[in-house]
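Read through the structures below before going on.
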Structure P
Amino acid sequence: MSLPITLWGHDSGPSAWKVAMLPEELNVPYTFKLIDFPDMKKEAYKSINPNGRVPAIKDPNTGITLWESGTIIKYLVETYDKQHNISFAPGSKEKYKAKQWLFYDVTCQSPYFGQAVWFNLYHAEKLPSAVERYVNEIRRVSGVLDRVFKDKEFLVGDEISYADAAFVTWDLIIPLFSERINLEADFGWSA
């Protein structure tokens with residue numbers, strides 16, 4: 001029996017919640033520790049993640065502490081998904097396709113969606129051009145996904161994988177931009 005992994009996240013931080021989906025799917029015990037934004041910048045947490053952001057994990061079973069959602073997802077899959085329930089066999093085309101989609105999430109979806117949220121809700125100065133730029137990127141990223149899902153139900157293979165899970169939580173924030181983005185009208189699907 002594994003000891004529980006500790007996962008740090010914020011209640012409104014989609015990247016930590018996408019990581020949390022994996023131990024749930026893999027039946028790996030974990031503890032979710034909520035951390036407020038100001039506490040992320042304090043030394044106690046920065047000793048875990050020097051970037052002062054979420055998510056981060058500490059795995060007592062292997063003695064490793066990691067941060068950055070893509071790295072954590074790959075670690076959880078490689079360490080705890082030996083039966084390939086949400087991943088793919090080594091050397092298979094699907095393994096590389098899943099990695100491709102994870103990288104697309106961490107280099108396109110997550111940063112653009114995160115910046116759209118920041119400039120729309122938290123930035124002290126209202127900058128409509130910044131909001132519009134990142135909302136347009138949400139549309140572009142969603143359009144790429146829409147083209148893929150016209151022909152199939154999952155990003156890779158015939159069942160859900162970690163690649164699909166990486167996209168779910170960010171798509172759930174799109175209603176924050178309901179006056180600017182209508183996935184139903186634009187693509188025929190909803191978050």
Structure Q
Amino acid sequence: HTAIFNAVFVELGKLNYENYLIEGTFSKFSIKHSNRSFSSDITTTQLDWFNRIFWRLPYHANLGFRMNLGWTNTENIQYLYYIGGFQNIRGYFDGQFRSKTYWQMNAEYRIPSYRSHWLVLQHIFFIDVVGVGDKIADLKQNNQRYASAGIGLRIISPRIYSFNGRIDIAPFTSGKSPSQISFGAQQFF
């Protein structure tokens with residue numbers, strides 16, 4: 001099925017980036033709607049709310065939080081939420097959980113052990129929590145909540161634009177964890 005979405009976005013706040021250090025608050029709310037009357041194969045609505053807040057701390061450290069909510073009324077699998085490892089909760093496979101509604105909260109404490117003009121080694125301590133369900137009422141149920149906690153390492157070159165490699169290890173998870181180690185580029189959020 002093809003959906004042609006009309007969307008409205010509202011963005012508030014600003015994140016200030018000083019290389020690998022971030023400070024500020026940012027919130028984005030979006031409403032997307034497709035309708036058979038406007039050349040789509042399906043009629044569906046999707047609501048998303050994304051939030052990030054960062055504080056700069058002593059010793060070139062950062063404390064960051066991300067809180068997201070999402071809802072859709074579609075039954076088509078290509079427009080559902082796929083929640084998992086790479087973007088939402090470390091320690092689980094990417095897209096491991098599929099749902100029509102979700103919430104997620106991530107917290108990271110970032111502190112460098114080594115800093116130079118060419119190289120920064122940044123250590124991460126994190127907690128990730130998500131809830132998934134087919135209805136908003138399902139988000140209250142404990143059996144559809146997943147959590148992980150762990151540590152990570154970022155290899156950053158301040159002299160090379162966007163050079164940031166990451167490895168995260170999530171040894172503490174709320175369920176059977178199929179993927180405790182994850183690699184990626186850039187920060188998790």
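Just so it is clear, none of the values below were taken in a lab; they were calculated from the coordinates. Predicted model, so just to flag it, every value in this text is computed and none were measured. Cβ atoms are built from the backbone, for glycine too; each structure is taken alone.
Miscellaneous remarks
- Read-out mean count of other Cβ atoms within 10 Å over residues 8-15, computed value 10.6, structure in P, Q: Q
- Entry that produces 0.70 once FRET efficiency 1/(1 + (r/R0)^6) of positions 96 and 168 (r between Cβ atoms, R0 = 25 Å, to 0.05) is calculated, selected from P, Q: P
- Which entry (P, Q) yields the derived value 1.06 for Cα Rg over 2.2 N^0.38 Å: P
- Comparing relative contact order in percent (Cα under 8 Å, 6 or more apart) across structures P, Q, the highest figure comes from P.
- Which of P, Q yields 0.7 [distance in nm of label points 7 Å out along Cα→Cβ at positions 64 and 152, calculated]: Q
- Each of the structures P, Q was assessed by distance in nm of label points 7 Å out along Cα→Cβ at positions 16 and 72; the largest value belongs to Q.
- Looking across P, Q, the calculation of helix-only ellipticity at 222 nm (-39500 (n - 2.57) for each DSSP H run of 4 or more, over all residues; to 500) that yields 0 traces back to Q.
- The maximum of distance in nm of label points 7 Å out along Cα→Cβ at positions 112 and 144 over structures P, Q, that is, the highest value, falls on Q.
- When mean projected area of the Cα convex hull in nm², for residues 104-159 alone is calculated for each of the structures P, Q, the largest result comes from Q.
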